[in-house]
Each structure stands twice: as structure tokens, then as C-alpha cells.
Structure P
Amino acid sequence: MTDFADYDAIGQAELVRTGQATPLELVDGAIARIERLNPHLNAVVAPLFDAARAQAARPLPNPESNLAGVPFLLKDLGATLAGTPQSKGSRAFRSHVSDHDTELGRRQRAAGLILLGKTSSPEFGNHSTSEPALYGPARNPWNPSRTTGGSSGGSAAAVASGMVPAAHGNDGAGSIRIPSSCCGLVGLKPTRGRNSWAPSGDVLSGVAVEHALTTSVRDSAAILDATAGWAPGDPSVAPVPGRPFLAEVGADPGKLRIAWSATPPIEADVHPECVAAVRATADLLESLGHHVEEAAPVFDGESLIEPFVRIWATANLGDYREARRFLGREPERDELEITTWELIDYARRFDGAEVMDSVDALNAASRQVAPFFETYDAWVTPTLAQPPLGLGILNQSYGGAVEWWRFDCQFNPWNPIANMTGQPAMSIPLHWTADGLPVGSLIFGRFGAESTLFRLAGQLEAARPWRSRRPPIHASSATLPSVNQGA
């Protein structure tokens, strides 16, 4: 076999275990696919091919792992690998090289994943699109004139196009789930504390989490099994699951009580295709024997916009200070993007007590949401209020930090709720628009209850499989569009 793009991560690892392929053959196949497809998608921004081949040639650290020998990509933000570039999507960090491994990256490699490179992210993860000025836009394999979503958009494009079966992502306001919806993938935001940020503490006051984007539910479960668990000193620790998450995929979820809603928590227009997607998901769940009704938690979403911006802006001020230390001088105006400067300027208006007030406001809203999940096992919404938007829309200034955040939330109104509460939430691809764009459905679970999400998502995947759907730009495509199409 020379092309393994038809297999998910577990399927590729099974080829290695049964002697049908070697890790080096998987890696060489993935490199060939990246070299063919990346000029069309701009998803991989820092290839690490020589190191990947060297790793693949060595004995596997865990030959029996469900992921042993599988090619994998790391987002250019968050998890780090010592000695490799990490720009964080910023011109200020274009020459930055990481000096340490994060715990997540160490666990990924211990499971046998082989890292082939870094994928595109917007500057400091700031946008719901992956269009950093440093590298230019990542393009959606379903339509290269549309956004991949962000901030894990490079990873999404790489997985959706078949470059690799899975890739790393992280999520502070939907950054795994947004690109999963835009690119037709499975994207889980785990429970707060499920994956360690070590050696760092919680990121964004516990709002952000690490995980991956995959084509199958079982791959998401297997990767979480490999990486989950606290490290000494972690500020947040998730409840320990009763058994491996992979064992939940295909298990009977029982008859669950499920709420659904297409009404966003803030003022936003919801596209009819997104409404159709969640209605169809609710109908499918009901046909599978679940009790389904229209309902949503009650809280004031509008009142949370400014507190969320304050926390996000404060993180950008921290990134600015890190850039100043790295450069040994003040960053030039053209070394950071205009929306980043707006966030930095906004953060400078507040003192520490006001930032803590913002954290308290999000915590209070979480208390309002929590009782809803005492009644319901899951809540289903559209992942986004719109199908993938055109490039050049979500990365623009809208006059200031709050104005930009409000505009972004009109595209992404539901995802930040799970970041605020710490709950797990998973986007799954059950719907496509008439013109062939994927639209995700978002399933929220109770805190610590990824097991329920894996059982439910596995049931939906079995009832309405999606992996046979391929975008026009894919490893299996006999011909590819012009590199400049959609520019």
C-alpha cells in the first residue's frame, strides 16, 4: 500500500500491528500527501519531515498502542516540542524555537504518534478563522474560498483533506469545535482539567483545553485515553473515568434525556442550514429512542461578552509581554496584528481586581447553567450560527476589542459556553449544505461526562456515517483545483 488516507488513526495503527505497513511507510505516505495537498490549503506551516522519518525508523515506544506509528500534526500554538519552531501565528515570534516539551506532547509521543510538522493558527489563537498575517490563510478543502475555522484551522484542513488521520488542537472559545464544523470533522472540547497544560498552569483562567481533531469518534476517544490525566501541580483536575473512553464508543448509551435548541444565547442570526442541522440531529436522536425536547439553559449571554473579552485581552497582554522578552525590545506595530493591538490596548484599561471580577462573572453564569444538566443528560445546538464564511471576514478589525468579539460571537455563539462552565462538548458532522459545505451539530455533556458524549456520538456515527464523504481537495482526488482558486 502506498496511500493510507482511507484509514483513520486506529486503522493505520492496526496496519502496523498486523505487519501490513511499517511506521515509516505511514509517515512517507503522509509526507507525500502533505507535499501534494498543502500548496492548495496552506495548512502545514512548519514541516518536520526529517525528524518524523527518524522517529518512524526507531522502535515504537508502545507497540500495542491504538496509535502506534500513526502520523500526526501539532498545532502551532499550545503544546510544544523542544527544538522545533512555534510562532503562535505571530510575526513577532517568526524565529521562535521551543525550549521544552509540554506534558501533552510527551504523552502523544509515548502513545506512538509521530509528529510530522506544525499547523496554521491565527495569531495567539485570536480568531474563529486561521488567517495569520505571518503565513496567509489556511483554506477549506470543501471550498478553498471559505474559512477553515479557527483557531485550530490548519489542523482541520490537514485532517479533512486526508494528509493525516488526526491532528492536535486546543480550544479556548471553540477553537477545536469551530474548525471541526467548518471542515466536517469530529471535534471534542474535553472537560476542564482532563488534559494537563504542564508545565504551565491552567490557560485563560481555566477556559482553554487541549485535545485533537479527528475523522472518527473512536480516534478522538483513543487520543484522549492516551493523553488524559493530571500532572502534579495541575490547578484543575477532571473526574477519573470509570473505564477507557474508547470502550464507550459503540456502547449502548441507554435512553437519555436530551434537550435541543437553535436559539443562541446572544443576539445573532442563525442560518437556516444550521437550524436544519440541529433539527435533523434532534430527530435522529429521537428515532434512536432518546427522550428529546426543545429547551435551553437560562442565563444572560449578552452580559458575559465583556467579561470574556477582558480575560481574553489579558492573555493577549501576556503574549505581548512574552514577545517583548523574546525580542529584547518593544514589538513593532507591524509585528502584531491590528486585532491583537486592540486587545492589548483594551487589557491595559483594567486592573487585576477588574479581571478577577470578570472571572467571577463567568463562574456565576456557570452556576446558572449547571442546574440544566441535572435535568438533561445532553444539550444539542448548532456548532455555529453560519456555515463556513468566506476568507477575509473573521480576521478583520471591527473598531475595537469588544466590537470584534461581539462580531465573532455572532458566528460562534454557543461554543464559549462550554469553555465558561468547563463542560465537555463535541461537534460532529451530520449535515451538509446544498452547495456542499459541512455544518456541525454541537453536543454538550455534563461536567466530567465525556463517556456519555462518546457513547452518544458513536451511536450517531453508526446511524449516519460521515467518513465516506470527501471534500474536493482530498488525498483521494484524481485532480485538484488551481492553487489560486478562491484567492
Structure Q
Amino acid sequence: MKRREFLKTVGLGAASLAVPRGLFAAEASKKPNIIFIMTDDHASHALSCYGSKINKTPNLDRIAKEGIRFDNCFCTNSICAPSRAVILTGKYSHLNGVIDNRVRFDGSQLTFPKLLQKAGYETAMVGKWHLKSEPTGFDYWNVLPGQGAYHNPVMIEMGQRKKHTGYVTDIITDQCLKWLKERKGDKPFCLMYQHKAPHRNWQPAKRHAELYEDIDIPLPETFNDDYRTRSSAAVEATMTIERHLTRGDLKVEPPKSLTGQALKKWKYQRYMKDYLRCVAAVDENVGRLLDYLDAAGLTENTVVIYTSDQGFYLGDHSWFDKRFMYEESLRMPLLVRYPKEIKSGSVNDGIVLNLDFAPTFLDFAGVAKPAEMQGRSIRQVVRGKTPKDWRRSMYYHYYEYPGAHMVKRHYGVRTQRYKLIHFYHDIDAWEFYDLKKDPHELNNVYDNPAYANTVKELSAELRRLREEYGDTTGAPVSKEP
């Protein structure tokens, strides 16, 4: 669809770009506005600015082109609600309480939106919330109940349920633009603009129903991973393309003539095309928002952040979903644009965490980070002035077992080159990867004598991080190396 046609379809004409009088001048002297855009399950390797071989994301690429791209941004617990709680609180899951998707978020605890409110910011939350309790710390909120629906969704606006007609990605953007246009304009603002897409079961907008129809999505290199050197955790996980995609995921029954590898490839194409169609709608709508900022004179004084709540498997290792500490689900996309401070086209490969988002937002607003927040602001990093004591390792902990997809509980440490993972609970297994020699994590070399000293070093680092972050949960069932 041509851009002009799309804008007409979703109603972003000249009238919808109207802004309050005097807003241009008022914005010039304020603290920076903050727009935090987050999708659900959008893997970085499905953005063209990260080198995607399967799709194009021109509007998201614009944020990277005009700002900075982080190549090593990681989540601390690769699952939806826990990642959101970490982002709000700047604390690991064991401290904010949301260790898995079954826990209700305690909205009484300290969050960055509450601190921004106290600092004079107008705060809003629109889209996917997914934390069971009502949003707190927001002057305005309008959220999907639970996972929400792709088509004709119900949204809960300040406690009142209302059904909308249309496609959820468009509607969430409509509501964000409406709030931006109707706000008084006398305060800096922080808008959390959060999409449902491209979460399972990947229902695209009608306008994208035939996108990618006549092409084959390339298979990932690890499509037929046999988990030969891994622990039983990989074998027992129930999220394979071959066996665990449902009729609801595929939308139609598979051809009866297909079996084996041919059937697996057919399922992959069905899954990936719908997933990428959902991403296409996100990209278009982010473009709508960026266009509004330009038209309203807000671009120069607005920090725009794009991320997803975690990564996702796009047929990698024969999987969909996330949860494991392996790269595809551990890595999050992170793009930041702020023309006043960030050099266009910047790239950073330092280790950044979703734990750092809250301190970063506070830093941009001139608010001191409270002692209980465990992350660090990346404001100096985006300026190209990474502190000399910046982290050289990160800590991860996943808890939801037994549960959906049956991924074993595990925790681990990742440095720039190495990764050590401990699976525990009803299993006691260790995995170790040399990411320089084995970027796809196909060869677990934990028992390889050549890595014995490095394994000991990472084990010591893992113990140090667990102590630093105060995580005593999931103690190993046998002595650590």
C-alpha cells in the first residue's frame, strides 16, 4: 500500500495533525518529552536496521538512522509481564515480585512514571499493559484487558471498558495521537505507547492479508537444530514449529499431502508471514507517530525509544516463542532518537538491559535515580560517552516452570564473548557457549577441558552478580563449578 493511501485509511490527514496553538514555542524551553514505544515479541532480527533478511521496517529504521541502535540490549527475564515490571521499576523480577506471567503486579511500589509525575511530567499509558492490576502513576491510561484482541478490541480507559472498531495496532496509535493532540501542552510529557503486535496468534490487518503471499521467507540457519549438545531442557520445551503450532496459529488446516520436513516448512511459512504482516502494521503506525511529531514541532525536544518486551524465535532452533537465555529471545531491539544529544546513525555494542530503561527516563527528566533501582542510565552512552566502569556482563533469571511451553527454570551470565547457563528445579544442568566461535549456540562446551578456566571465571562472575542483585532464589541443586 502506498504511504498516502495508508495515511488516508487510518485517518492521518492534515486535520489529524492539528496541534494546540502556541505549542511550538512552549515546547522549546521544556525538559524533553519521552515517548516509549514497545511491541510484544518483536525480535530484533525482524527489523531491517538490524540486518533482517526477511522483512523491511522503514519507519523503525528511521529511528535508528536519526538516532542510535543498540546491538546488545538484553532482557533480564524473557517473558512478557516480568519484562514490563522490570522496565517500570528498574528492579529485577525477584524484587518487583513479577517473576512470571501468573503474578499480579503490585502497583503501589515505586515506578518511573510516578517519579516523573512528581517532577512535573504529564504521563500516559496506552495499549498493552498485561500486568493484571490497574495502571498507577499515569495521568491518563487506556489499556487492553489482558492480551487484548487484534480485531475490534475492547480497551479500558481510566476504568471504563469501551469496544473499538478496527485493527488494534491502528487503534492504539489513534488513541496515542488523540491524547497528544488534546493534552494542554503546558507540561513535558511521557507517553508509553505499547502495542499488542506481533504477539501470538499473529492476526494481521486486512490490508496486509496478502503481504509476502508470493514469496518464501528464508529459513534460519538453525531451523533444524537437533539440540545434540544441549541439556534436556531444549528437548523438552513445547514450542517447536513442527509439533506445537496450533490450528489457531496456522489459521487453516495443513495440506494432508505434506509430511516431515515439507510440513514443517509449510508451517514455518504460515507462521512467519502472519508474524511479519503484524510487524508491518507496527512499522506503518510508528511512522504515523513520527510524522505527527514532525508536524507538531515536537521532534527536536522528544526522546523516542523503540524496543520490544523481549526477543522471539523466528524458527530459530526450530522454535517460536521466547523464555530461553539463548540469543534470539535474550536480545531486545533498542533504538533511541533525541536530536539534541544523539548523533545520527550511531551504533553501540555495549551491554544494556531493560533494567536500565527506568533510570534512563529519569535521567533525561533531570530526576535522581532512587537507590532501589538496580539499572543504570544510558544517557551518557547514547551521547557516545560510555562510562569506563560500564558493565561487562549481565545476569538473567527465568522462573515460569512448570508452565506454558515447559521451559525449565534457569539463570545465567553473559559477557561480550561467553555465556554460562544453569538449568535447575527438577534438573541440574549447565551449558556454556563461546559466542565468538559459535554465535548460534549450537555447541555446548561446558565439559570441554579447553574452556575449564573460563567456565570457572564465569561461574565466579555469576555468583558475584547474584549477590550484587540480591537474588537468592533458584539455588543450585549441586555444587557450582
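Derivation of every value follows stated rules applied to the coordinates shown; laboratory data play no part. Treat the numbers as computed from the prediction; the structure is a model and nothing was measured. Cβ atoms are built from the backbone, for glycine too; each structure is taken alone.
Per-structure values
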item	result
Volume of the Cα convex hull per residue in Å³, for residues 139-210 alone - structure with the largest value, from P, Q	Q
Distance in nm of label points 7 Å out along Cα→Cβ at positions 91 and 107 - highest-scoring structure of P, Q	P
For percent of Cα pairs over 46 Å apart computed as 4, the structure of P, Q it came from	P
Read-out helix-only ellipticity at 222 nm (-39500 (n - 2.57) for each DSSP H run of 4 or more, over all residues; to 500), computed value -8500, structure in P, Q	Q
Test item: relative contact order in percent (Cα under 8 Å, 6 or more apart) calculated as 23, pick one of P, Q	Q
